[in-house]
Every structure is written in C-alpha cells, then in structure tokens.
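Colleague: Read through the structures below before going on.
Rule-based calculations on the coordinates, nothing more; no lab input. Bear in mind the structure is a predicted one, so any value in this text is a computation, not a measurement. Cβ atoms are built from the backbone, for glycine too; each structure is taken alone.
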Structure 1
Amino acid sequence: MGMAINVNKYFSPFKETSIAPLIIFRIIFGALMLFGTLRFISKGWIEQLYVNPKYYFGYLGFEWIKPLEGDLIYIPFILLVISSFFILIGLFYRASAGTFFLCFSYVELLDKSNYLNHYYFVSLMALIMVCVPAHRNFSIDVKIWPKIKAITTKQWTINLIKFQLAIVYIFAGIAKLNSDWLFNAQPLKLWLQAHHNIPLVGWLMQEEWLAYVFSWTGCLYDLFIVFFLLSNRTRPFAYFFVILFHLATWYLFPIGVFPWVMIFSTLIFFSVQFHESILDRISGKKWRISSNSKSLTKGLNKRLTIYLLIIYVAIQLLVPFRYILYPGDLFWNEEGFRFSWRVMLMHKEGHATFYMVDPKTGRESEINNGNFLTKTQEDQMATQPDMILQYAQILKKFYHGKKLHYGNHKFLIENPEIRARIYVSLNGRPSKLFVTKEHDLAKLPYNLYHRKWIEPFNR
C-alpha cells in the first residue's frame, strides 16, 4: 500500500540511526532563529512590546517574571542572537541551546499580550534541542573535542522532533473541526476580503466560495499531511503541498517567519539518505557510518529516558484538550485556548469601557485605557477574560490611596471598585455583551476555574 508506514521504525527509541537528520535540523533551527531574532530587533519590536508598556500581563503562576529595566531588556535578545548563531555552527552547543531556551521563554512569559502559537512552538523546540546531541558532527565542538564525534544517534532524538511537528499539524486540524471554520468559512471570509487590492487576484479574494475552499483545504491539510510525510512513496508530493500551503499563508497573512520555520523543519521527515546527501555536498566527502563511531546515548539510563519521554508526550497530548473541562463556547470564553495549537481560528474584536467606583460615595469615573495600556495590550485585553481581571487589579492598585477632585472637593479613594461594560464581536458577528457593570472585577479571583461572570454566548 502507498501509505504503509513501518511502525517498528518509529517505536524503537534506542535503535541506532544516522545522526544526519539531527545535524541538518540543528543548522536549520539555528539559522532560522538567528534570522527571526535579527528581524525582531530590526522591526523595533523590542521597544514597542517590552519598553513602551507601563504594565505587563504575566501568565498565571509566572507573574514573578519581570522585564529588565531600560536598555537592559536588550540583553536577552543579544543573547538570543549569539546563542542561535552558536547553535547554527555547533559551538558550546548544550550551553547555547540552554541559553536560547531560557532567554526565548523569558521574553515570551513577560506579557501574554504577545502570545502566538509559533512562539510556543519555538520554546518547545528549543527545549528539545537542549536534550538531543545535535552537536556530535559538523560542529565547532567536534573540532575542539574530537572525542565527542559520532555518526549515529538514538532513534528517539529524531522522532521527538517529528512528534512535536506532528502535534502542531494534527491538533491545528482538530481545532478546525468547528462550525465557524467549516460551515461559515470564518474568519477566513473576513481576512481574504481584506486582500481585495492584491494585484491580479484581488478580485478572487472577495469570492465567498474561495473562503470555503481555503477552510476545508486547510483543515484536511493539517489533519493528514503528517501521515503523507511519513510514507516514503507520498513524501515528495506531500512536501510540495507543505511548501505551497505555507507560502500561501506567508503571502496572505502577517505571521512572520513561522511559515519558513515549518517549511524547513518539515525536512526532518525525509529519509536518512536525503540528509546524508546534503552533508555529502557540504563536506565534499561521502557520509559513512564507521565501525568506530560512538553511540551518542551510551551510558544514558534508558528507563529514565523512557519515563521522561512518556511525560513529555502525555503533556503535549493532554494540554490541548483541557478546554473540555470548561462549559460554554471555547472561542468566546477562551478558557483552555492558549497552548492548544488553535492557529488563526478566530477574529475577535472588543470594546471595553472601565469604571473606577468610589465605594464610599458611589461616584464613578470612566477610565481611559490608553493611559495604562499600549494599543496591542488594549486590543488583547478587551476580549480575554484573564487579562480583564489582571487589568482590573492594575487599576485598583493605581487608584487606591489616590485623591480625586469632584468639583471643589477632594476625596481619598480607598479599595476602589473596578467595573466594566465590554462588548465583543466574534468572527464577524454583531457585537454582543461580554461583561456587565454589575461585577466588581477587582474582587473576582484570578485562577483556572470557570469564569461565571462572562455573559453566555448565543449563536
């Protein structure tokens, strides 16, 4: 059968195999991360996202992570440039991969306003790179310490990367199995129409049928592309569609370098011979597994390795499904939405009016959100319940102990109430009431429990 997959090939974690795919992936990962970091710096996004904000929306349990003050915030980005280059050339590899993982994760944990699925993906891949011996050939480390050179690796070191890529694709496909995406072609219908001015094909973007074609094609692609990549017979055709799909998303949507990361990372699915042929051309000599090549994981506790792999795999499989623990509409409540590979699945706009209420006098003051938040933060906060609660705490802390003028009188504000009236539009629907003024948001708990104060969503 054309789609036959050798199961034993993927479930023999300690079987020796060529290290070539791991080496190629290291070079690709280092190069893409170097380019991506330099691009981020050149766009001025450090200042925009990490210097200009007065307040930051930390992740639950990670609020203790704070931004470095002033120009010091550039330090982790400088370290990202250096460590990604060192990963590329294989210099001080373990320390470089660890530095990249820590710095990248630190930056992403500073403010959930900047959350993107592909940033989460990069953090996970960086963690994997710390754990695999991708420096044992074609690296500066081998030049410095020749004894570490090896031509084989354990199968799990390559299959773990394949698994992580498969998780992204398959869960992105599962997430598309919803009525808005399949039967309403939303939000693609909105986004494609915004490209009506593209030369030559702009008129096509306004056709409703095209949005449905993109929606269904995207869903089927994500659900099944990995299985075609695993088959030797279908892999070349599948990779052609990988390139076509990600070039289209890169051209139409502002998602940065993510399409290029997926295009080049997916090469890991190609055969050992394919990767060895690339190394042949780079080195100018034939790649061979020699009799004196060392086993990269010799001496590593197999049982411990298996336990750690099971834990990691279990987390990756279970976390995207945590949304089933919450009632209500996932896209409306966003409870369990992050870290679940729901890539470009909704278009949400909110209008949030906040009020500070003096509990002693009952007087209320409307708050200008722009005095506290950047435009990006304000847009994200207006539709995400956990950020709404965090913003309420920011406002309460700011106004507590302040003296405000009402006419000729001054009033000392103590333990102010923070209330809001928020309207949200989901996937092109008319705006609906999301939060009412009856709640003192500053008193509501910020935790993982279902937030009953959100108005129910009626389709």
Structure 2
Amino acid sequence: MKRVVGFDRALRLLRRSDPLQSLEAQPSLLENIRTTFGEPLSPAEVVERILADVRTAGDSAVARYGKLISGVDVPTLEIPRSRILSAYTQVDEKLIAALRLSASRIRSFHEACALGAGTSFYSAELGRKAVPLQRVGLYVPGGRASYPSSVLMSAVPAKVAGVDEIVVATPPGPQGEVSPVILVACDIAGVDRVFAMGGAQAIAALAYGTESVPRVDKICGPGNVFVTLAKQMVFGAVAIDSLAGPSEVLIIADESASPAYCAADILAQAEHDPQAAVVLVTNSSALADRVVQELAVQLGSLPRKDAVEEAVKRGVIAVVDTLDEAVTLSDEFAPEHLELMVARPRELLEDIRNAGCICLGGDSPVVMADYIDGPSHVLPTGGSARFSSGLGVEDFIKFSTIAHLSSATMCDLGPAAITIARAEGLEAHARAIEKRLGSA
C-alpha cells in the first residue's frame, strides 16, 4: 500500500477520478472485445449494439450474445419453478440455514425501516399515497462464482416494500446452469421468476421486455462494466438504483485498533476485485507500521494471493495528525464502506456525513455487513455516497401526491394562484381558476 504522511498529501492522493472511464480503458478489456466481436469497439459501443439488438430481436438476441460472450448456450432463459425447488437437494443444509438466518435479519431491518418511511398520509385536503413498484428486475452477478448474498440483499427489501413481482437475471455457469445456491436464495427471498442471462443483454431484456422476459419498472444490482454501462444507457426507459463501481473500504483507526483486524478487513475488501479501493487513515504512525507487517503475514496464506495483492498495492495508508483530519478525508472520499476502529466510535459517528455503510468498532467488520447484519450490502460507490444511499425499501416505493381542496380553500388561495399564473404569462391557467371563483 502507498504510505503518505500529512493531510494535504493524503487529500490529493484520495481525490476521485472517473472509475467507469478507467475501467472502460483497460487494455485487456479492449483486447477481449476485439477478439469476441472481430473489431476494435469501445465498451460503450458494444453495449449500444447489444441494447439495440435485444430491443428488436428479443430472446434470440439475449441467447446469441450470451453464447458469443461467455460461450454458454441455454435452452430456455427462464428457470422453471421445479428446478428451483430441486436445487434445495443440491445445497448443504448448513448453508440453507445460514441463508434463511441472513434473510430473516435483512427482512427485520427493512421492516423496521418501512415503519418510518414509504408510508401514506392524508389530511382533509392534502396527502401522499405510497405505491410499491409493480415489477422490479434484480441483476445478480454469477457465472463462474455464486453470490447468494446479493440475491437476499436486493430481493428481501423489495419484498418488504410490497413489490408485486420480483424478477432475477443471473449469468449461467459454463454448463449453462444457474447455481443451485442462487436458486435456493431466490426462493428464500421470495423471488417470483429467475432468468439465466447476464451482461448487457440481460439489462436490455429487463428494460425493454422480450418474448419471455417481462419489462420491469426498475433495475437494481451491481455488475461488470458492460452491465453498468447498460444500466446507464437504459435509464429513462426504466429506473435504476445506481451505477456500481469497484468495491471500497476506508478504515479510520487510532492507537486502540487491532492491526490484525485492520489488515484482515483490507484483505477481505481487496478479495472482491483487483480494482477495489482499500484505504487506512490513522493518527498513529506506529499502528500504520504494524498494519503493513500484518498485511504481509496474512496475505502470504491467502489462496487467491495474486488477485488480492493487486488491490492492496493500489491501496493507501494515510497518517494524519488528528481524527478530525481523518473524518474530513473520509467525507471527501465518501466511501462505500467506512469502519471506525477507534476507542469511541459513536462519538466520531456524529461527525460523519458521507458513507454508504458505517461499521463501528472491531466486532462490526464490513464482512458481517456483506452477509448477515441486516442492512443491504448494495451501496453507493465511486464517491456517490455524497448524494445517495444504500438500497432499501424506499427504492421500491413511489409516491402520488393528493389534493382535495374545499370550495372555501379555493376561494382563499385562488387569487394568489391567479396572480402567479399571470406573472408567468399563462392566461389559461389564471382563467381556469377564475372559472371556479365565478369571476371569469
């Protein structure tokens, strides 16, 4: 990890660049595109082509691009209910129990959130009606690896919000089959339909609809650069949750922190993606030294050492004078995950403005939030925690405002509205009110 001393130098080093642009420009990605498509297209051009083809050709285009990009041929896109139920026999009972416990905690958290948000209210003349979205599409990364936790973290809050139909799209594995544990997680979370499709073609199918894939109202869930670009391009035809970038953790630590815990959490985050952002900010130079030593020891025994090491090498350890400076750096970076490994984390919590998920103390690591704490692990990345939040029930609810004015209120407020309408040059607006006041 790069070590930097001093607030100003750390601030310069942590300033954000466009993560999507840097991912698009990776030489290995561009070479893969040239090999697959036979011409030097940009990732954005690939996604534009896929979206256009799926919009016109539907299922056949989804299947064709799935085979072209991943080499996987699936007989039908939708996973039948019988296959989902049979998946339970292929999944370890201990894992099923863990998924059910995780789903229960996620459900309880979001039910508590729903009590104070997403509610309707009515007065004599005004109100707001909360309406769950009718159909949402959840993208679950997959293919060579399975992420059942991503199913639970997206589908359970949608279910709590009251969404009528939840549709999951997930890439099939090399043999064309969706992992049994993904199917079990879908069933536990209450998913209605599952489709074996991934990449930009899956996003296009969800956004526009095909012969077998229903058009959804909103698409949620992280994916690779092609999935992210596709979500960006279909926004407007459909709502999206966010544009997910590489995963991130920023740890604020003082001399009371465990160097072993700090190193372990850095390595856990680095395990997500070679492009993951891992940052330690501390007011203790001695702690910084010990964390570096721990990283070397713990990294040596990891099975995926090379992939994890790439992210660690790109990471930053910033030594600053005070915890106040550490908080300022964190807010500037606006991390997806923030760990407060300090003696009095709740005191520091009051000063934090920008973070997707805040984990307090040594026994609340990000890895617990990834799987079983309760809040969704679908969180803002790339600095978007400055203006957005983690996925929750609110993301699956829309609102209609209600007005039912009495004649007395119309007479009381109407003249002011007429004045404003005429100031804006909208005479028909003014006259529509005057009709009701009997003055037109």
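Colleague: When mean projected area of the Cα convex hull in nm², for residues 249-424 alone is computed for each of 1, 2, which one produces 15.5?
Modeller: The value was obtained from structure 2.
Colleague: Continuing with the same structure: Here FRET efficiency 1/(1 + (r/R0)^6) of positions 161 and 233 (r between Cβ atoms, R0 = 25 Å, to 0.05) has been calculated and equals 0.70, so which of 1, 2 was it run on?
Modeller: 1
Colleague: Relative contact order in percent (Cα under 8 Å, 6 or more apart) computed as 16: which structure among 1, 2?
Modeller: Considering all the candidates, the number was obtained from 1.
Colleague: Which one of 1, 2 has mean count of other Cβ atoms within 10 Å over residues 329-336, as calculated from the coordinates, equal to 23.2?
Modeller: 2
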